[in-house]
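For reference, the structures are reproduced in the following blocks.
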Structure P
Amino acid sequence: MLDLPRFVTAPHHVRALDFGHVLVLINYRSNHVQCLFPAAAALWTATARTGRLDTMAAALAAPLLTSGLLIPRPTATPWPAPVVAPPAPPSWGGAEHPAGTGRPRTSRHHGATAAAALASVLAIRTAGPARYAMQRVTTVLNAAVSTCRRPATAAQATDAVLAVRQACWYSLARTACLEESAAIVLLLAARRLSITWCHGVAPDPVRLHAWVETEDGTPVAEPAPTLAYTPALTIGGHHQHQP
């Protein structure tokens with residue numbers, strides 16, 4: 001049996017979003033996601049206030065420690081309460097979401113640069129252990145946005161999104177929202193233009209998504225359901241929360 005420490009804390013690369021019916025924990029270093037239902041979520045929040053593990057049942061504490069969502073500390077180290085996220089109306093998992101089945105609209109610009117940006121992201125994602133892929137991607141994105149000098153306009157951002165989606169269409173490798181959104185950031189950073197990269201959670205069912213927003217917080221070339229996602233991690237922009 002795991003010898004439980006007396007004091008713990010949640011490391012800075014762990015995010016917690018409370019949707020009321022479920023608390024979602026994301027470890028951005030190890031790619032681990034954990035969902036806690038209300039009783040367990042209440043114990044997490046109580047422990048966050050004190051930093052003392054004696055408020056949490058051992059059956060819950062042990063897997064949280066093993067997964068790195070909690071780490072031992074020599075003294076009591078409270079951490080912020082979970083972000084309260086807007087709940088979604090019950091859909092019983094039957095909400096409809098658009099699926100991309102056709103060729104995306106194309107951009108006249110950045111074709112080669114977009115392909116290079118996407119290739120870079122794919123190389124970064126596969127350059128080491130899969131469990132640390134998200135950490136490698138976010139590290140590169142933080143470095144990229146630090147070189148930017150001015151925010152991209154809505155038109156510039158949209159053109160970059162279309163260019164990357166066109167490159168994704170021809171890619172033989174997996175290109176989902178993570179690869180697409182990260183490549184958009186790199187493409188714009190090559191021109192010293194900044195965009196806000198977002199990774200968030202939506203409930204019922206719990207699902208994750210990555211996208212980009214302009215400086216004013218408007219999702220770029222995203223369908224309406226993206227508004228159901230609460231950002232857990234953002235890179236770039238005035239509301240940046242780094243892992």
Structure Q
Amino acid sequence: MPLPLVFINLERDAERRERLQAQLQQVPLPSQRFAAVWWADVPAAQAQQWYSDALNARQYYKPLRNGEKGCYASHIGAWQQLLASDAPAMVVLEDDVRLTPQFTQVIDAIAALKEPWDMVKLLGRDHEKVRSQRPLVPGTALVDYRRVPSMTAGYVVSRAGAAKLLAHRQPFGRPIDVDLRFWWECGTLRILGVWPSAIALDDTSEVSSIWDTRDTLTPGQRWRKFTMKLALTLGNAWHRRRAPRL
């Protein structure tokens with residue numbers, strides 16, 4: 001059976017929704033829109049369950065914007081939807097992506113993987129460094145990253161991966177793209193990727209729908225950002241030594 005697919009979309013982002021839906025009509029995957037969380041509408045009790053100011057102060061260099069919180073909560077909702085179904089895995093897309101011609105073939109190959117995996121990212125940068133790789137489909141490799149890339153525009157998550165993330169990432173204190181890079185905090189979470197990417201960012205991604213221009217960082221925030229990056233580098237290097245290769 002083909003894997004289910006959800007795409008995260010704010011109600012107001014009609015152009016993005018229509019563009020992606022037109023593409024999804026051309027692929028043989030059961031797809032549906034997942035209504036993105038608008039943080040200003042989240043009840044206080046639910047907001048506290050999802051996001052922790054205290055955790056943010058320890059883990060990140062500045063408070064999260066409402067858009068970042070809503071983005072993370074939307075992905076949490078997608079993971080919960082997977083576990084509420086009987087599907088073995090789910091494709092999760094943000095709404096500012098473009099599918100490549102290999103998209104369906106790559107998804108089918110990921111669904112057929114026999115080795116353990118929790119998440120397979122569908123988008124990476126051109127210069128991502130990998131520890132190991134092997135062919136997935138003609139022209140596309142399955143890769144084991146040296147460091148997990150920050151992009152969350154599209155991925156496939158397994159039931160085991162969703163369960164691990166929900167167990168360790170509620171509440172959260174970092175943006176989701178940063179949090180996934182600290183993969184070892186979720187126990188045995190295994191994040192792989194594909195190369196070349198199976199999706200690309202479309203031109204609507206140049207204008208964010210969840211935050212405005214970035215704030216100028218204070219000296220204290222710059223120092224905290226430096227220490228966070230150092231913790232990422234050291235933690236990743238230590239735990240990668242023990243992680244299995246492809």
Structure R
Amino acid sequence: MYSIGNLAKLSNSTVRTLRYYDEIGLLTPSHLSEGGHRYYEEKDVIKLQYIKILKEIGFSLITIREMLEHQHLSHKDALSMQLKVLELEKERIEERSRSIRYLLQLSEFEELANWKDVFDRIPMKSSPAPIEVYEGIWNNYFSKEEVQLFKDLPKIGDDTETIHIYTTLIKDIRQNIHIDITSSKAQDLASRWIDLLERDFKGNFKLAEKVWNKQKEVKGGIGFYQFDPAIVNFIEEAIAHYLKANSQGQ
């Protein structure tokens with residue numbers, strides 16, 4: 001026989017937890033003394049271990065109680081159902097995580113300093129739109145092969161090395177937005193931008209340029225991130241000088 005205190009120590013639980021399990025009918029003691037003290041037998045110890053295991057893998061206490069009382073599901077059915085629940089929860093968590101990453105990255109891109117900036121400037125952008133939203137637009141301007149490539153491009157909200165590189169690069173450009181575009185620093189930024197574009201567009205810099213121009217040309221854009229005018233001007237002027245300087249050097 002185990003007192004409630006002994007069982008708590010043995011099972012690495014707490015007396016408060018065991019009392020709660022008794023209150024909800026999940027684990028009732030085998031014996032009660034005249035003074036109301038709870039005492040447990042070996043079968044109670046085993047049952048508590050079952051409860052701890054089932055709770056650890058995600059079953060609710062109510063579900064565990066029903067499983068132990070009625071055993072209307074086989075262990076395989078119960079585990080399969082719980083696995084499905086966890087997979088759905090994983091999807092929900094990933095979607096929430098993506099929304100948070102999206103806002104954090106957008107805050108870096110647009111230098112949003114506080115919640116007011118977030119609500120004022122991106123009130124409808126708590127998460128990125130599905131890729132299918134933009135496919136119809138892309139098909140109006142690009143080939144099927146080009147559209148297929150766009151689907152693999154890094155997107156704000158992704159947890160990828162490329163997005164982190166873009167975020168750092170945009171931050172560096174903002175910090176140097178007023179420097180001479182012919183300076184070594186500006187040309188280094190231009191070089192980093194070109195390297196990213198060529199990597200993302202599989203070496204097709206002309207396609208990257210086409211996307212850049214079409215994004216500016218079409219009212220409302222074509223589904224790619226729209227940088228503020230100051231960054232756009234800096235990138236265009238720095239890259240133009242970079243390409244001119246390197247073509248003359250060849």
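Matching task: 1, 5, 9, 11, 11, 10, 7, 5, 5, 6, 6, 6, 6, 5, 3, 2, 1, 0, 0, 0 is the computed value of P(r) over Cα pairs in 5 Å bins from 0, in percent. Pick the structure from P, Q, R.
It must be structure R, since only it matches.
To which of P, Q, R does the computed value 20 (relative contact order in percent (Cα under 8 Å, 6 or more apart)) belong?
Going label by label, the one that fits is P.
The numbers here are math on the coordinates, done by the rules we state, and not lab data. Bear in mind that the values here come from a model prediction, so they are computed numbers and not experimental data.
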